[in-house]
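Each reported figure results from applying straightforward, stated rules to the coordinates on display, with no laboratory input. Here the structure is a predicted model, which means the values were calculated and not measured. Cβ atoms are built from the backbone, for glycine too; each structure is taken alone.
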Structure P
Amino acid sequence: MTDLKNSAGNALPMLVVSCALVERDGAIIMHRRPPGTHHAGRWEFAGGKVEPGETPAAALTRELAEELSIRIAEQDLMPTGFVASSDAGPEGCGIVLLLYVCRRWTGEPQALNGAATASCQPAAICRLDLAPLDRLLVPQLRLALLG
């Protein structure tokens, strides 16, 4: 992926999307990062990078199909929160991480590109070994779920 730069020549932060998949019982499906990746072995909300020309919702539908073998409709995504960091990326680049909630999908989530998936009640998510930015999204998710 080519680094995008602003008019001053500074690298723009990487835009990343993630999703809290909420099951019927209120549990959230979490994804474990695979070995050999940034934050390997840590838990996260499934998702990935937004490619040039993609909308965040389109990127998330693509990423969830690639990572978990599920299909979602863009209209079922509810924007929930975001976090930004100037140095959280794998090469020390900036990241803006958007979180969505989705309550409907087709297929059974399975870890195609990750180490595992787990179904977690919202109160238990904070006890997981979460990737740092995902940990920062947990309070925003709680607020969204409490409505």
Structure Q
Amino acid sequence: MNNASLSAVTNRERRLYQLGIILFLMGLLTGFLLPLMENARMGLSSHLEGIMNGVVLIVLGVIWPKLRLGRTAERIAFGLAVFGTYTNWLATLAAGFVGAGGSMMPIAAAGFEGSAVQEGLIAIALSSLSVAMVVVAAMVFWGVWNHGNQVE
């Protein structure tokens, strides 16, 4: 590994830590907003998503130097991880405030349904982040698997 790629890995690792801690904090602060939400149960989901997804980003930062991915794959994995984790928190937060999400999260949004536009936007956000996070998990698995199969 040359100095340029070592620096890039270190920067992405640090950025994942930073973004993870920010999301963790935003998840904690979301808990204070629950009384202001139309659907507090969905707000609780957002609170937990922020906390858990913040931890996911921090853990990704920890294992990032161990991944063996190409430059483009690394960028894609990083971008999708940030997109997926933040969108998960934001979509559930928005659903909590407007009382939407019943079509995609029937337990957290039981008894609540937003307008067709609200439900559509929440559905697009939740579907796209789900695909993104499955791709991230597969890429991270591949990157860790590749690391173990290389002679150092």
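The greatest value of distance in nm of label points 7 Å out along Cα→Cβ at positions 86 and 110 among structures P, Q is that of P.
For the read-out FRET efficiency 1/(1 + (r/R0)^6) of positions 78 and 102 (r between Cβ atoms, R0 = 25 Å, to 0.05), a value of 0.15 was computed from one structure; give its label from P, Q.
Matching structure: Q.
For FRET efficiency 1/(1 + (r/R0)^6) of positions 62 and 118 (r between Cβ atoms, R0 = 25 Å, to 0.05), the highest value in the series P, Q is held by structure P.
Quick one: log10 I(q)/I(0) by the Debye sum over Cα atoms at q = 0.09, 0.17, 0.18 Å⁻¹ came out at -0.33, -0.90, -0.97 when computed from one of P, Q, so which one is it? Attributed to the structure labelled Q.
If helix-only ellipticity at 222 nm (-39500 (n - 2.57) for each DSSP H run of 4 or more, over all residues; to 500) is calculated from each of P, Q, which structure is the one that comes out at -27500?
Of the structures listed, the value fits Q.
Comparison across structures P, Q (criterion: distance in nm of label points 7 Å out along Cα→Cβ at positions 14 and 38) gives the highest value for Q. Here relative contact order in percent (Cα under 8 Å, 6 or more apart) was derived from just one of the structures P, Q, and that gives 26; the source is Q.
For mean count of other Cβ atoms within 10 Å over residues 94-101, which structure out of P, Q has the highest calculated value?
Largest calculated value belongs to Q.
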